[in-house]
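**Student:** Each structure below appears as structure tokens.
Derivation of every value follows stated rules applied to the coordinates shown; laboratory data play no part. The model shown is predicted, which means the values in this text are computed figures rather than measured ones. Cβ atoms are built from the backbone, for glycine too; each structure is taken alone.
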Structure I
Amino acid sequence: MNIERIHHVAYRCKDAKETVEWYGKMLHMDFVLAIAEDRVPSTKEPDPYMHIFLDAGGGNVLAFFELPTKAPMGRDPNTPEWVQHIAFRVKDRDTLLAYKAHLEANGVKVLGVTDHGAFHSIYFFDPNGHRLELACPDPDEANMLKRMDEVKWKMLEDWSKTKRAPHHADFLHQREFAQ
């Protein structure tokens, strides 16, 4: 018995139409489905909502709920904004840089390119305040992932005992890349 893949991930949005248009323009995601109900199907709670679904590529679906009767959206004040994010993979560094230029040309503030060793990323926020990441593989991705795989259990064990960053994967940051 195994999970096949993620069916969809769902987040809240401030405005469904704005969200569909922004993701279409900025990330080229197609709008694939909308569901609107006056009652929550699982709980039967009376609560009108709009549920939108976007094609995030490769059979992945990103969904949002607009909830007009609920208090305005907020964040968990105890979690730094860099922690909760949605990361999307792009083909290569050229594609990553093209997205960066496209986003910036459309007024989106972009952080990065950040080198994570096995992949490289840029970060930005959608109009709902959700942090997004676009990541491309490093040219040495297969080797880096193999090396990371070799130390993952030892790292987890050491972390669980000390709550301090173990240094088993320091090799990830021993290379310098032009940004």
Structure II
Amino acid sequence: MPIDESRTFLPVNIAVLTVSDTRDLASDRSGDTLAARIETAGHRLADRAIARDEADTIEAHLRRWIADPQVDCVITTGGTGITGRDVTPEAFARVLEKEITGFGELFRMLSYAKIGTSTIQSRAIGGVSGGTYLFALPGSTGAVKDAWDDILVHQLDARFRPCNLVELMPRLLEHLRAA
């Protein structure tokens, strides 16, 4: 799909949360990869943090960023698998107003081409809450690259045609104005 160069690029303010019991900022390769790609694309890294694989902790980070008018989008990496400590989708379920089911479906479709049936272990998810986009990616650098390079870089670019998530941002809170 093409980029319409006649349209203006609009930088998105994106917060990154790495979910891990073992990583810190010095060893967070997937978070580094994501942050670099966000900035290379011309977006703003609004904040970055690491949280343990605990649903309450993840939820607290999400709620803080959802409430922050300086954050348009939150992308998490890690905690989307199926082991006992993987609870990122459960934390997302606590805050999402609407799920973007196509994100997880498309991510797994693209992932299947690269890692085959192992993609069934991914519970990557996307959604919206409080006018903020939320995306949960697996914790591997490969998965982060795939999700960003093949999906998010396009959908978070206002010039992407035929449509993109950025052009919907002004309408994400319509349900609140109608009340």
Structure III
Amino acid sequence: MILETNRTILRPFTLSDAADLFSYAQDPRVGLSAGWTPHKTIEDSRNAIRTFFSSPVFFAVEDRESGHVIGSAGFVGPPSETTDELGFALNPAFWGRGIMPEAVRELLRYGFGRLGLETVWSICFAENRRCRRVLEKCGFMFMFQENLTGRVARDICFYMLLYQDWERRENGNG
């Protein structure tokens, strides 16, 4: 499956994307804010492509202009027949340009339209204001915040978008 926006192509990852993935996945600003360990080697990026990024509903975000993979976005499950979680990450060199909201909007069209989802939800760390802003721009509603305890306690924000709310926005009524 290939999805297209004005500035990006969302397509399956291939192992040849490992260098592009590594270029942003090694940056602690990306991995730590997305909840994963920054990649230490290009082999870490290859392994991510072979495993987590191999899902048919998770995509490489390719910049149309350069042809390079500048991010990742898609449904990260665990999926049900009507609900799925959306996750994304973007190379910091492309932050602040509206690229991720553009990609997320296309993923929502895909999820609600082709996959038949009724609810899409997403989580992010409370301090990750960029992620929160992408979700809000795309119509997600903040639901609640919860403290995640572990080695380091962090607050996680839960967001949700219902099909009927998305459809209203798509039709210019919301």
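**Student:** Looking at structures I, II, III, which one was Cα Rg over 2.2 N^0.38 Å, for residues 115-162 alone calculated from, given that it came out as 1.22?
**Tutor:** Working: I: 1.54; II: 1.29; III: 1.22.
Among I, II, III, the structure yielding 1.22 for Cα Rg over 2.2 N^0.38 Å, for residues 115-162 alone is III.
**Student:** In addition: Compute mean count of other Cβ atoms within 10 Å over residues 67-74 for each of I, II, III and report the one that scores greatest.
**Tutor:** Numbers: I: 10.2; II: 17.6; III: 22.6.
Evaluating mean count of other Cβ atoms within 10 Å over residues 67-74 on every structure, the highest lands on III.
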